[in-house]
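Structures given as structure tokens follow.
The numbers here are math on the coordinates, done by the rules we state, and not lab data. The structure presented is a predicted model; accordingly, all values stated were derived computationally and were not measured. Cβ atoms are built from the backbone, for glycine too; each structure is taken alone.
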Structure I
Amino acid sequence: MYLSALKNSILSFEHFIAKRILKNEVEGTKVSRPIVRISILSISLAVVVNLITLAIVTGFQHEVRKKVSGFGSHIFIMNTGEASIYECNPINKNQAFLSVIQKMKGIKSINATAYKPVLFQSDKNDISYKLANGKDTSSVQQEIQGAIIKGVGIDFNWKFFKENLKSGKLPNYRMEQASDEILISDRIARDLHFKVGDEVRAFFVRNQPLKRFFKVVGIYDTGLEEFDKKIVIGDIRNVQQLNDWGISSYIEVEDSLTGDDFILKANVNGGNGNYRFDWGNGYEDFGRIRIFPTKDTLIRLISSDYWNNVDGKNEQTSIPDTSYLKIKVTGNKLFWCMPKLDEEGLIQRNYLNEDGTKFSIDCPEKSMIFEQIKGKGSYENYVGGYEINVKNWEDLPEIVDALKHKVEFIPTAYEEQLKVTSIIDNQGDIFVWLGFLDLNVVIIVVLMIIIGIINMGSALLVLILVRSNFIGMMKAMGATNWSIRKIFLFQAAYLIGRGMIWGNVIGLTFCFIQSQFGIFTLNPEVYYLDQVPIELNFWHWLFLNVGTLLVCVTALIIPSYVITRITPVKAIKFN
């Protein structure tokens, strides 16, 4: 207890002396005053630079990571063997692991998605564009631009696109039928002269080229040019169908007869292109049948694909589709039919509806009404993959490892092999670049602290030399070298603290102004952002300040060693 009290009294004594003589050093002699002020300025500059660097890099990493994740997800589950999430073979939508993943700790959301490349074409006769820009219609050039439609459904989280919505509204994909509404970027809208409310032409490559029309209901702008210029949001049901996933079929009545029989043909799309057909007697590879209608009949067709065996056993086949053909016969039903022919010698049909799925064929003795009931298609049972978002970015590696143990190398009920990839894998170039920024921060922080240490070391040596008489007198009175060194270290710590206060005031003020007003801008084509981002974590700020103080004070212990070389006799005589 006595030693503790004695220690406290010594500490108070050293601190008291340091405090009493410090004012004279800051405001006093012509020798010490400039160097002291320079040392304070160097510490302030180091804190300002380090604080701003840390805030900008942290903000930059967070904003880019947030935007890249907004276009995709933190984790993606897809078919193994695929190199890109934009071009991957489909997987079955109904996976057993989904219920397990949804219960995992740290999982924020999970949703199905699918991608499809598309070509958009502008309209060179766009009257609204002419009126908006005061140009003649002939001066508006017709443009074609490639993009990727990202198909999403009712389980998609719209928060990111809602925050970056520039005009219009978000699409509605909760209707029973697939929606033609799309959300495009401001970059695509400017390049192709699109605006909210436009009906735009889109071209797709399938077994045969296909043209579709979509309605622009909203325009977003994230500033992430690499993604803005290629990502369009659409209904996943359209993308599933455009990708020819699953099987879609209908029964077609051919335009010629074989004897007295009509020929029915299976019209099938999707799958692997090698089809099998069940007309009622099991699967076979014949896509046509002959029929002589003598009564009202309902013909059913089940279509699927296969690889080597028509029965499809031990093979990964597409989910079948079922279509129907209704035939209603009137008149002399048993009499043979010689239908009327058109100028080209084809069977003449009388269409009874707009889409041509219901028509009649008349013969002299009887009449037949054919009604096609197209299959719903099994495309909605397939997706490109599953997007998974986590609650905390720091937990991403751990969750990815956990998902790999639950999904990878375990064949699904549909004999699929899946893999788990993180956003760091899918967007490797961007995240490698972001990782290099951490190294830049370390280099800058270390260099600035070294500069501060050098300047403070110089200031400390000046203080010691100026106070040589004082040091000699203290030694003559019995003070130890370490006790005297602590007096000067207290002074140095005070000067460092003073410089840090000014540095924090300047640095935090800059961060606040930039975060609120975005004064300093960036080229989004190069930096992915349109302004310098700012994000300052409290713990980063605390670590930077405490670390700077401790490192600088500790480093000054070495130059303070010069005090031990000063003898009382010479010091008292020193001028």
Structure II
Amino acid sequence: MLKTFLLAGLSALVFSGCSTTAISSANSDNGISPEGRLYADYLVGSYADFLGDAEARSKHYSQAYVQARHDIVLGRRAMTSALRAGDPDLARTLARTVNSVDVSEPVSRAILGAYEFSNGHYDRAMRYFDQPTPDFTVRILINLMKGWAEAERGNPDEARIAFSSIDGGSYFDSLGALQIYILEARYGDMETALEGFSMAQDSGVAVIETALAHTRALVKSGDRTGAMHFIANFNTENGPFETGPVARMIGDLGDGAIIQTDLRAQVLAARAITESAVGFFVYNRAPDVAEVFLQIALDLDPDHDKARLRLGSLLENSDRDREAVALYKTIPESSPYIVPARLSEANIYFGRNEDEKALAVLEATNTGHPSFVTRESLGRARLIRENYKEALPLYDALVRSMSGEELKANPEPLYFRGICYERTEQWEKAVVDFKKVLEINPDNADALNYLGYTWVDRGENLEEAFHMIKRAVELEPDSGAITDSLGWAYYRLGQYQKAREYLEKAVELSPSNATIIDHLGDVYRKLGRYREARYQWERALEFEPTEKEEKAIKQKLGGGLSLVDSGP
């Protein structure tokens, strides 16, 4: 109930629509009245919001507010739109105007206070932070900054009060407590801090940030060996992380590098705000709020690449790929977040069908930052493009690099290597890999299906193959591909009515899969339903079949095959 009220409060206060005003994009009168210009720009801004065009939304709402400065609701929309467009300077300009009209307005105070705080003007920041803030969401934002501003002013008790007053439920109780434990370590009370970090870890809130803070506290206390032991154990139990801040911390400790134990207040506030954006607001389906929080986090700490990465993900989910790519590109090669940033960038290129550009990014990332995840991503990209010859050495290297325990925990590289072996006509090696996967997990539906299907298609081990495919269907009854395998198995045995039953179901489950549609056409042909067969084959051509499938389908449509016995 509290979460619902919290989120509803923000939508009503910060992101609500303007019920009374709007404004125009026209730069000249053109015979339009001031009221007409106002409403024109408001409507353009609203339509830009509907389209997800952040720049246009910000531009037109800002123009609207310039002509309706006493409309605080419109001012809030203009401020948050400017932030979401990545224009903090405009947001601050608008905030100054809003604050001059209503000094108690919370969003403008958060924006202006963040600016003063980021520049080290803590007393000035407190002028904005100290006023009561009735809105739950803005109060979260302000109190996270206020606590660290008070710490910088030498007021630890006031900082503790701010962190204890965040409100918003158990999540923010835990996040506020974490700030207090970091504060204790900052002031040298290591016993309280370390005990607190252990309790904070159990809360499940900001788990990685808690582990890093715990590690820094151990280093500060002079126990570098204990710090290494702690973070290494954390990595084993929660990862293992090959890239990212945990891996970076382990590397720095191992290399004897200097560990910065006391982070700047702005950095700590930015991290706390980022955690709340992702751990609470994204989780509770309030991406607009999360986006504003992340933009303010970046305003506080422009080097906080985690906020940049998370913001890019939000932009992707809002179909703002151009902005997301631009954001990912600003993450430097030296950042612990460089690998996920580059993988996300490549994923966007794949979505645009810019495969060569995506592969170039993956190749460069794997060369500069080789790890399991970069090799696997590159292998998966080759696999998706059906370039099995180039994918095979990547998966072979992955499998060879993994211990028996690691393969038990993640047999997927073994499964994909099996596919590569099968597609490069190394069938016996493929069988070995698929059987190893099934030794690890007898209920691996994908391996059961692939091995069983291929055996049926080759006319080998039919009884065992049928058992495997039926088991795969039991495990994944809603999988069109697996249901298709059972239908195709019946087809290969000449049981066409049974084949039709399962292939029709498979098409219902996967209506745009060219292979499955092609198979249904084949079984219709065997049942003498020629028009329906032709219709299915023609449909299959619309859904990007492989070159081999397309050639076979066109032969069938042209009458090149008198009987339909072609494989998948």
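Worth a mention:
- Structures I, II, by mean count of other Cβ atoms within 10 Å over residues 237-244: label with the highest value: I
- For 3, 12, 16, 15, 13, 11, 9, 7, 5, 3, 2, 2, 1, 0 (P(r) over Cα pairs in 10 Å bins from 0, in percent, calculated) the corresponding structure among I, II: I
- When FRET efficiency 1/(1 + (r/R0)^6) of positions 109 and 301 (r between Cβ atoms, R0 = 41 Å, to 0.05) is computed across structures I, II, the figure 0.55 traces back to I.
- Of the structures I, II, the one that 30.3 was derived from, the read-out being mean projected area of the Cα convex hull in nm², for residues 229-556 alone: I
- Source structure (of I, II) for helix-only ellipticity at 222 nm (-39500 (n - 2.57) for each DSSP H run of 4 or more, over all residues; to 500), computed value -23000: II
- Relative contact order in percent (Cα under 8 Å, 6 or more apart) - structure with the largest value, from I, II: I
- Read-out mean count of other Cβ atoms within 10 Å over residues 269-276, computed value 27.4, structure in I, II: II
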